[in-house]
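Structures incoming, each one as structure tokens.
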Structure I
Amino acid sequence: MRVNVRLQGLEKAIRNIQDYEVEKKEDVKNIIKDTALQIQANAKQRSPVLSGALKRSISVDISPDELSAKIFTEIEYAASVEFGSAPHKIEVKDASILSDGNSFFGKEVNHPGSPAQPFLFPAWEEEKNQYIDELERALGDTR
């Protein structure tokens, strides 16, 4: 016995599935980008300002596939601002004497440490739930 089956519309169904995948992927890319930019704006708003260098340095890097993002700063002292610092010694590196431009301190200074002034993690925490909700909404019918 032989049974012949002819599927009609299979190619169209496959195209529809592929189009659906592309649409969902674009939705996720947009959510990631929008959330990253919102975290950046929020972190800039929260960052303490003395010279403004830290605030200006908060950047976003979207991955080439646009499915991940990094919000960061390359300012050397950013971690000390975010997490605080313990008392420590500051020593001369490239000069003969430490100075802030107005006062001269000698070859070393005992820094008393500084309290944490979080700006980046609170920005993420503020956006996290909305980010998860938007991803769930966008991908909810894919389960």
Structure II
Amino acid sequence: MAEITFYQLPQDLLDESVQRQVICRVIQKIYQVTGSVGVLCEAEDLKPLDDLLWTFSQGSFIPHAIAPSEEPVLLSDDIARIPPDRVLVLTLAQLPPNLPAFSRIVDFILPDPASVQHARQRYRAFQNQGHTLTVHQLTA
């Protein structure tokens, strides 16, 4: 079973650009600790996330690319392009069907009501599959 960590963003963090920066900081930390990350996002979020990972923090460097690539941090809108030996970071509202067996998955609970509802559904789905779940409160 996988270890699933949900990061809950603060209720007052409603600015989407700041939310994306927080998500980039989490991706950076995972990369620093594990050395390999796969980020699954919507197709329309690939290029903006790619750009933001270059610019969100002055002086930081996260070697990343849109899949397919050999870079340690892969961005993709297709779960099949992310090797299951990486930490999977989810930025989707819905879980993809036929999610491969990742040993570690990171997810986010954004503060708006619709995102909270989607996160609850993902949490219940993971819980019903018997995964180990943890929720961490983030600060801005």
Structure III
Amino acid sequence: MPTSQTPDIQTLTNQINEMLAKFNMPGVDPAALVREQARNIEAVAQATQVANKGAYGVVEKQLELFRAASSQLLMMFEDAALAPKERGELAKQAYEVALIGSREITSMAVKASENAFAITRKRMTEIFEQFRKAATIGKDT
């Protein structure tokens, strides 16, 4: 959504097309260059969104685990009648919950990173394929 300080993408595209047209380079399609760069920017934006969504999920999970652990520890300290053995058992349970949560958080972070990288890798593969085709066409002439 454009703001007063951020011009919309079409305005930027038009300005870049006009600027490239002034150079009048033979064999270079300025509109195609702009389209490719727009696709690159779109891929980066999409990868960033995926990474941010993953980071948000990690933070939510950490908060959930913190609340659960805090609740369990408060319960343990509020109940003065608990024997040391019972307190030890509650502490052990809290530790196990935290360990399981840590594994889940790690898994979430890895998945978010893999998803973001997959978007970037796909776009890079497309670029390399275009470059390969262009190089092959250049050899044929």
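Every number in this text was worked out from the coordinates using simple rules, so none of it is lab data. Nothing here was measured: the structure is a model prediction, and the numbers come from that model. Cβ atoms are built from the backbone, for glycine too; each structure is taken alone.
With respect to relative contact order in percent (Cα under 8 Å, 6 or more apart), the largest value across structures I, II, III is given by II.
Structures I, II, III were shown, and FRET efficiency 1/(1 + (r/R0)^6) of positions 15 and 71 (r between Cβ atoms, R0 = 41 Å, to 0.05) at 0.15 was computed from III.
I have 4.4 for distance in nm of label points 7 Å out along Cα→Cβ at positions 23 and 111, calculated from one of the structures I, II, III. Which structure is it? Considering all the candidates, the number was obtained from III. Hey, helix-only ellipticity at 222 nm (-39500 (n - 2.57) for each DSSP H run of 4 or more, over all residues; to 500) derived from one of I, II, III reads -10500; which structure? Working through the options, I get structure II.
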